Structure I
Amino acid sequence: METPASSYDVVCVGTQLAPLLTGALLAKRGFRVLLVSQEERPPTYRSTDDVVFPREPFHFVPASSPIARRVLAELAVHPRFRRHAVQIDPAFQVCLPRHRFELAREPELLGREIEREFPEVKRPIEDFLRINEAQQQLFDAVFDHDLAWPPDTFFERRDHARATSILPFGKHGTALDPLAELPERHPFRLVVELPARFSDGMDPDHTNGLRLSRLFGAWRLGAAALEGGYATLRALLVEAIEAHGGVLREGEKIDRVRVGRGGVTGVRLAASGQEIGAGWVVNGAPLRSLLSWVPDRAPFEELFERIGEPVVRYYRYTLNLRVRPEAVPEGMSQEVFFVRDPRRPLVGANALHVEAPPVREDGRRHLTVEALLPRRAVEETSDFASTMRERVVASLSDLMPFLGEHAELIDSPHDGRGAQDLERRMSVTPAEPWHRGVATMRAVYGFPVSTSLGIAALPVRAPVKRLLFASDQVVPGLGLEGLFLAAWSAARVVSRADARRDRLRRGRWGKLEL
């Protein structure tokens with residue numbers, strides 16, 4: 001095993017998307033970067049000897065976002081990204097007990113869908129879609145600015161206020177209700193709310209107009225399917241890091257952030273106890289993990305008094321299925337949001353996100369299904385997660401009536417059970433049990449206080465000098481796009497603090513054509 005150097009300019013902790021992007025940007029800009037994986041699980045897992053499934057659905061929602069274009073262009077990976085990305089049509093499909101609505105990209109086809117499913121509110125829906133498209137242009141104009149998210153210093157707050165003044169949502173993102181003209185329980189509201197609900201990184205039960213508008217608009221206008229899912233994007237970023245001299249330590253983790261009077265001085269590797277010097281430490285792990293690595297929690301108490309501590313609200317549960325093509329009904333889209341009973345809460349098996357890519361080379365289809373499980377149910381009911389696959393399959397059978405006849409393999413990385421081989425009527429012992437179980441589910445947090453138009457939570461700068469946050473807890477209200485904003489902001493702080501280096505100036509970036 002390669003022995004790390006004794007000192008780096010920047011140590012990034014974790015290999016989720018935000019710290020990966022931060023490390024790639026800083027390596028590209030000439031910093032000596034070390035990424036420590038924190039033993040994070042790979043984006044795929046082996047279900048049986050010949051079947052590999054993703055850990056969760058992955059749809060590249062911010063494909064048309066200026067911040068995603070800017071980052072991928074600077075890293076020079078967007079030509080390869082384009083080879084793996086495809087814009088699907090319809091953008092997604094929403095299936096309800098009495099409605100099946102496709103959000104077609106072609107205006108004429110979309111108009112027919114509205115007329116067929118919701119003729120009684122055609123004008124309000126068309127007005128909403130027209131206004132939402134205009135709002136996306138305003139969002140793009142804001143995210144095209146080189147801003148810190150969330151702003152911290154006087155100049156960052158000034159620039160932020162100037163740039164965001166064009167948005168009609170107010171200081172907390174709640175001044176405008178994008179669905180105000182629709183009745184409170186009208187089914188078209190679910191067409192807007194469901195893609196936002198599954199994409200949001202904040203508690204989806206407490207959204208605001210800005211988050212709803214941006215997340216829905218991103219799905220409608222720019223989302224792209226990525227061949228190979230997150231594993232493909234991760235591989236591109238790791239390649240970019242290593243091409244510019246960065247070092248990735250897979251399977252390693254830190255257990256201490258060293259702090260001196262002037263701020264962070266380095267980290268300690270858990271397995272070897274080796275001390276690694278660092279000018280900056282960028283934390284991509286949840287805040288609760290960081291608190292166990294710092295020698296003193298006291299500097300964080302003031303932060304908690306201002307914004308509180310993140311609290312888990314939901315866990316993301318994934319169920320994977322290998323099926324014969326006949327299991328998928330004709331006309332079912334690649335991206336489907338399904339609600340079994342709109343009168344019940346949109347949690348668990350009652351509300352599902354189904355990713356259904358085309359037929360594979362082996363003549364089978366792999367379906368990846370996501371559900372949001374309430375924290376209390378998972379933590380307080382002993383068999384809630386372990387029996388979730390039966391409830392999800394029961395709901396899926398309403399959406400896909402022939403599923404029972406054509407399903408071959410069912411598995412989840414999150415319920416602690418082996419794969420079910422339905423053809424041989426047997427359970428398969430997990431190949432990698434240490435990468436499975438309830439503890440591997442990704443959390444969705446609630447934040448007592450949100451900032452920056454109601455989409456941001458933790459600051460980029462931690463209460464310890466030269467310790468930064470770049471995680472899904474910085475700009476969680478924009479989901480995947482928020483990870484790009486968090487990464488750009490952390491890299492911006494480090495780059496601007498080092499005035500001795502002559503950085504490449506970044507001009508305007510071209511659009512990622514799919």
Structure II
Amino acid sequence: MDTVILSDWLAARLDRAAAEPVYRQTLRLMQQAILTGQLPPGTKLPSSRTLAEDLGIARNTVLHVYDQLTAEGYVISTTGSGTYVADTRPDTAAVNMRRKPTVASVDKEGSTARESPKPPKRDLSDLSTRGRRLIDKAGVSAKQWGAFMPGVPDVAEFPARTWSRLQARLWKEANPDLLTYAPGGGYRPLRRALSDYLRVARSVNCTPDQIIITTGIHQSIDLAVRLLTDVGDRAWVEEPCYWGARSVLQSSGITLVPVPVDDEGLNPREQDLQQPPRLALVTPSHQYPLGMVMSLARRRTLLEYARQHNVWIIEDDYDSEFRYGSRPLASLQGLDDAGQVIYVGSLGKMLFPGLRIGYMIAPEHLVDTFRTGVAELYREGQLMQQAVMTDFIMDGHLTSHVRRMRALYGERRQILIDAITARFGNELPVMGDEAGLHLVLGLPDHANDRAVTAAAYDAGVIVRPLASYYSSDTPARRGLLLGYACVPNDKIGPAFDTLARVIEQTALKAPTRAA
């Protein structure tokens with residue numbers, strides 16, 4: 001491409017009406033021409049005055065383009081000689097040292113020629129073993145809002161004006177201490193406020209120093225796993241369990257041991273007890289996703305087993321504030337007198353998920369270790385957000401908001417249960433509805449809950465298949481997780497009617513018998 005053709009080529013591609021400035025378009029087009037070889041190495045570019053006249057643009061625009069191309073190594077500018085395209089082609093010798101031999105081909109004259117190497121196909125085979133496992137088993141949804149997305153609070157009901165007022169007051173002061181990295185453990189006034197709140201609301205035994213502020217339950221579990229386990233260590237997880245926690249453990253190289261749950265919670269088998277794990281991850285106050293409560297006898301048995309065998313227990317207390325018909329249950333940590341329980345929780349379910357403020361309560365002898373670990377690994381910040389959260393708690397807004405949302409979610413829960421009963425009677429069981437932000441709608445054993453989920457998504461309704469919470473490909477139960485918290489009262493009935501039609505078409509038909 002000579003200089004005349006370059007001017008014509010650029011002129012034909014510049015879009016004067018586009019939102020992208022002419023400078024950016026010209027730079028992008030010239031970079032493209034150099035990288036593709038249309039402007040080969042050594043090509044002399046027209047002078048800035050000539051190119052500006054040919055394109056009908058300001059000379060300063062061309063000068064800026066040439067300066068940027070020079071800065072990025074696309075061209076070389078020599079005073080008194082001109083501007084030339086640089087040789088940016090890969091070092092062939094270096095590439096061939098790392099490349100497997102390509103298959104030879106024969107041209108028309110019979111001489112041997114090398115096929116041009118093709119870019120490698122990018123797929124899951126590029127990932128590590130644990131990377132493939134993480135992506136293949138990922139449970140994250142493309143949509144995070146709407147009927148019936150589980151685990152999502154109604155963020156539209158969040159008292160945004162109150163939060164904004166508290167935030168504005170702090171930003172007006174602009175305390176420099178709130179604009180730097182967080183000290184080990186997080187903002188101390190927030191840790192003190194959380195300590196008081198959790199002592200009353202969850203019967204947790206802790207001092208402010210034991211609380212470590214994190215970005216949420218995932219990070220809390222990740223920190224505990226990194227500090228307390230080694231690759232290959234075994235961990236008990238409930239069967240079924242929350243897919244996100246399972247992913248955190250697996251991606252850290254932990255060997256998962258699924259332990260079944262029954263009506264009293266975690267129920268280790270004899271073979272489980274014979275091989276003590278390094279840690280056990282449990283949701284005792286509201287099992288996720290099935291909703292049962294771990295009995296006091298099971299709690300005491302688990303704590304004693306952990307004490308005897310030096311097992312760390314991670315207690316995930318994810319949404320126990322929302323219990324309907326009874327007071328929130330006491331934590332497992334409150335019964336622990338051996339320092340074996342690491343309590344983790346989040347404020348996202350109570351307020352809004354984007355808040356990204358969670359916490360963990362470390363045993364006293366591990367406090368300094370966890371403070372150092374969270375600062376070393378994650379370089380925490382968000383002190384301003386933590387300060388706003390502190391005022392929100394101290395002024396009583398958290399308690400009043402939770403109380404109001406518990407009543408609202410209780411209404412929505414009942415509307416959904418009434419809709420299920422009106423449509424299916426006792427044909428489909430409802431499980432795990434005593435607390436939290438979702439319930440489980442049981443399906444017949446022959447049903448494919450993953451297929452129902454996909455069909456519901458196509459119909460505009462979001463649910464999660466119970467099968468995805470099991471580690472086995474043959475889950476013990478089939479069902480759908482239905483979140484009701486983020487669905488307005490008047491939308492629950494119509495949305496469930498849509499879901500019910502999908503269930504009737506895909507899950508309630510009798511299975512075809514083999515001939």
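Nothing in this text is a laboratory measurement; each read-out follows from the coordinates by a stated rule. Quick caveat: nothing in here was measured; it's all calculated off a predicted structure. Cβ atoms are built from the backbone, for glycine too; each structure is taken alone.
Relative contact order in percent (Cα under 8 Å, 6 or more apart) was computed and gave 25; which structure, I, II, did it come from?
This figure was derived from I.
So distance in nm of label points 7 Å out along Cα→Cβ at positions 159 and 319, computed for just one structure, reads 4.8; which one of I, II is that?
Structure of origin is I.
Given -10000 as the derived value for helix-only ellipticity at 222 nm (-39500 (n - 2.57) for each DSSP H run of 4 or more, over all residues; to 500), which of the supplied structures I, II does it correspond to?
I
4, 19, 29, 28, 15, 5, 0 is what came out when P(r) over Cα pairs in 10 Å bins from 0, in percent was calculated for one structure; which of I, II is it? Provide the component values of the computation, followed by the final result.
On the way: I: 4, 19, 29, 28, 15, 5, 0; II: 3, 15, 20, 18, 14, 13, 11, 5, 1.
Source structure for this number: I.
For Cα Rg over 2.2 N^0.38 Å, for residues 127-294 alone, which of I, II scores largest? Walk me through the numbers on the way to the answer.
On the way: I: 1.37; II: 1.26.
Across I, II, Cα Rg over 2.2 N^0.38 Å, for residues 127-294 alone peaks for I.
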